[in-house]
Structure 1
Amino acid sequence: MKESNIELRRMEEGDRNQLIDLIFSSTNAWYQEHFKKNVFGGDPSACEIFTEVYEDLDPGCCIIAEDMDAGSLAGSCFYHPRETHFSLGIMNASPDYFGKGIATRMLDEIISLAEHENLPIRLVSSAMNLDSFSLYTRRGFVPRMTFQDMFLSVPEVGFSVSPPEGMDRVRDAVPEDAKAIADFEMKLNGIRREKDFAYFIRNGSGVWGVSVIESPEGEITGFLCSVNSSGSKMLGPGVSSNCSDSAALIYNELNERHRGNAPVFLVPVQESELVQTLYGWGAKNCEMHLCQVRGDCPPLNGVTMPTFMPETG
């Protein structure tokens with residue numbers, strides 16, 4: 001059988017529809033094979049959110065693997081340069097090219113870009129996918145934290161459970177908060193991504209929400225973002241000083257922006273107090289994920305809740 005003629009290049013505007021189809025078909029194919037379910041329902045348009053968000057934040061930061069003979073996309077991987085690190089976004093290989101080394105070639109390209117900038121790379125990967133785990137650890141990524149994926153069905157009328165303590169200190173973020181949120185995360189976890197927070201708060205697409213919690217003195221001690229679109233219903237990213245603040249932030253995002261849905265959120269497995277609170281509200285587990293870092297990784301403090309778009313563990 002003739003070897004495919006695969007070349008790597010940057011995504012172009014004309015690739016958008018093919019790329020959306022690739023994300024939809026590749027992700028669903030893997031989950032069908034391993035869990036007998038689809039991640040994305042409906043049609044491929046549900047995955048437009050990925051190209052929209054990454055292109056809004058960093059145009060052209062997507063590696064495309066193209067089969068030059070067939071004129072089709074064999075794979076894609078988004079990446080996101082930030083002040084302190086690179087973040088690896090959603091990676092897909094077409095089912096027709098599984099096992100062909102496509103993911104390795106795309107990952108090596110992004111590693112080269114990060115090394116040129118002397119920056120570490122961070123990602124959030126499924127602990128259930130040993131192929132991707134091996135791909136990353138072979139390239140020097142080290143698991144730093146484990147998360148249990150949880151979901152919770154929020155009634156149309158809102159929660160019937162009593163709100164946790166601290167709700168009086170929670171409010172919606174405003175544009176002026178973006179720098180303070182970024183400063184807070186930098187102080188706790190040693191990473192910075194102010195542009196992301198400004199984008200979420202601005203909410204030009206109408207699918208984002210951001211809550212902050214303040215100390216009695218008015219300083220931000222936690223934040224939690226969330227997205228509610230046809231392709232992604234999820235809480236995160238978020239960081240807070242303690243489990244009580246995290247519970248208040250989660251309650252607010254669920255109750256204010258996700259009524260009638262069952263969004264997913266990632267909770268550090270070691271935060272037993274928060275996990276038990278969420279079980280008490282009716283949350284259930286659905287998967288496991290890992291924060292993996294290649295290069296320098298400052299200590300992870302507080303309660304970190306990552307997301308899949310745009311990712312940082």
Structure 2
Amino acid sequence: MIEGHGDDLYRYDGIRINFSSNIYARADLSSLERYLCSRMEVIRTYPEPSAGSLERLIARQCGISADQVLVTSGAVDAIYLIAQCYRHLATSHVVQPTFSEYADACRTFGYRDTPDGALCWLCNPNNPTGSVLPPDQVIAMARRHRLLVVDQSYEDYTLQPMIGAAEGVRHDNIVVLHSMTKRYAVPGLRLGYVTASAHIIKQLRSQYRPWAINALSLEAGKWLVEHNFQAIPRLSDYLAETARLRAMLGDIPGIEAHASLTNFFLCTVGTMTASQLKQRLATEHGILIRDAANFVGLSPHHFRIATQSPAENDTLVSAIHSML
């Protein structure tokens with residue numbers, strides 16, 4: 001799905017506050033920006049064909065071997081690569097409602113959707129619900145499928161336990177996706193990586209396109225890992241603000257704010273559609289939310305919110321309250 005995702009800021013003029021992207025919006029990237037400005041000469045030559053230098057750094061950080069890591073151009077690149085590489089499995093299952101690209105990738109490569117599909121996709125923490133499945137349940141799910149892909153793109157936005165890279169590679173049918181885009185709040189760089197057994201990584205690498213990671217993204221990725229960059233200063237404070245925002249929205253008549261274990265959560269509006277609410281917030285208040293009606297299993301009344309600053313959150317609550 002090329003269009004229909006969140007953060008569609010490009011469609012609107014005059015947006016002051018953006019609640020539609022789940023990525024932390026206040027990361028101090030000034031040091032990274034200065035470093036990249038000092039490394040602009042790298043655009044004059046081809047980058048590494050397979051980002052091996054970054055893979056070695058990530059492997060060291062995760063406590064695994066470099067042949068258990070594959071760097072990709074964001075998690076979406078990994079999703080399509082996996083679907084392509086394992087198309088011989090023929091059947092797939094996507095745990096819904098969730099990110100649309102799993103199903104889109106499987107349709108692209110001709111999979112049949114069945115409840116017991118050989119290839120299973122799990123988003124954990126899940127977008128858009130913010131729910132989190134504990135590691136023992138994830139591992140139990142893997143036993144029911146030939147291959148389980150666990151997209152942990154939002155693993156840095158929850159305090160719940162996740163499957164670590166070192167644990168995941170011990171299972172011969174689990175692939176874990178990680179998003180540097182989200183961990184370091186750099187969506188424009190398109191960086192992610194896969195951790196899995198060396199056998200799975202070897203299969204994926206056989207379908208990998210050369211020079212998938214451009215030179216500036218490669219430089220940025222190495223700098224971020226080497227400096228152990230922390231995009232979110234205090235996650236516990238951020239999630240506490242999320243709880244406050246959910247409570248305030250839930251107190252508005254006509255709004256139901258659903259439980260979440262991340263910085264984002266679903267709401268339902270009863271007096272209009274989410275599309276109508278989104279349009280009015282954008283045009284009348286300069287506020288952008290995520291219309292979640294296009295997630296499989298959700299209704300035209302669902303929308304998604306990602307926590308911003310306390311003052312901006314108060315502004316959203318006030319705007320919605322005035323409209324309802």
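Can you say which of 1, 2 returns 33, 58, 8, 0 when P(r) over Cα pairs in 20 Å bins from 0, in percent is computed?
The structure behind it is 1.
With mean count of other Cβ atoms within 10 Å over residues 69-76 coming out at 24.2, pick the structure among 1, 2 it was computed from. Write out the running numbers ahead of the final one.
Details: 1: 18.0; 2: 24.2.
Among 1, 2, the structure yielding 24.2 for mean count of other Cβ atoms within 10 Å over residues 69-76 is 2.
When distance in nm of label points 7 Å out along Cα→Cβ at positions 77 and 125 is calculated for each of the structures 1, 2, which structure yields the highest value?
By distance in nm of label points 7 Å out along Cα→Cβ at positions 77 and 125, the leading structure of 1, 2 is 2.
Figure out for me which of the structures 1, 2 the number 0.50 belongs to, where FRET efficiency 1/(1 + (r/R0)^6) of positions 181 and 293 (r between Cβ atoms, R0 = 25 Å, to 0.05) was derived from the coordinates.
Label of the source structure: 2.
A short reminder: the numbers here are calculations on the coordinates, not readings from a lab. Source: prediction; values computed, not measured. Cβ atoms are built from the backbone, for glycine too; each structure is taken alone.
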